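Coordinate-derived values only; no laboratory data. It should be emphasised that the depicted structure is a prediction, and the values quoted were computed from it without experimental measurement.
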Structure I
Amino acid sequence: MQGLKTQEESGFCRFFELVQKSAAARGSVFFLDAGEGRDFEHGGMKGEDLSGWLIPAGRADTFQEEWEKGKPQDKWLEFFRFAIWRTESGALTVDFKQ
């Protein structure tokens, strides 16, 4: 799955699909850096707040090349975000914050 470097369990993959849908709604792709805690389980999903890069879709392939090799260059820091989960009316949502 784009934005992940490792094979993850199915509950996390379902959550990460939600993260990517939220990113796509903003014309972007989210590339995971780390988990930030505040774990949850909800509707077959498992996850936590995440940190990473919210990259505009048109630049995602360029970023992905650097990201797969290790830490991206400092020029990408402006796109670093936290993916924060919350429940709203019983549904899980993801917001991106600096």
Structure II
Amino acid sequence: MTVSYAEYNKAKQGFIKKHGKGDWNVETSPMDEYGRYHKEYIFSDGAIWYEIMSPEYFKQEVEVAHTMVKVTVEIKMFRTEFWNSDNAQSKFYYEKF
């Protein structure tokens, strides 16, 4: 399921508010050869918020300036996949790279 930045941020902040009453820390992996890395927000009550960030490329055919000319362009986006220990269903947030 794809969500907006507002939905992603609301879910993340709500999770932190629910579980962040004690100590918590963030662990970030090194970036791999494909530009991916992951973060884990680990809370003292055992809860974890997971994120995997990576570039994603899309090809889109577009019409140039209302003409009959069509070209295919490649669009590079930055994708954040996230889920947590309360809800294991992955959601995705995309932003311009």
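Here helix-only ellipticity at 222 nm (-39500 (n - 2.57) for each DSSP H run of 4 or more, over all residues; to 500) has been calculated and equals -8000, so which of I, II was it run on?
Details: I: -8000; II: -5000.
This value belongs to structure I.
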Handout entry: Source structure (of I, II) for Cα extents along the principal axes in Å, computed value 60, 29, 18
Key = II
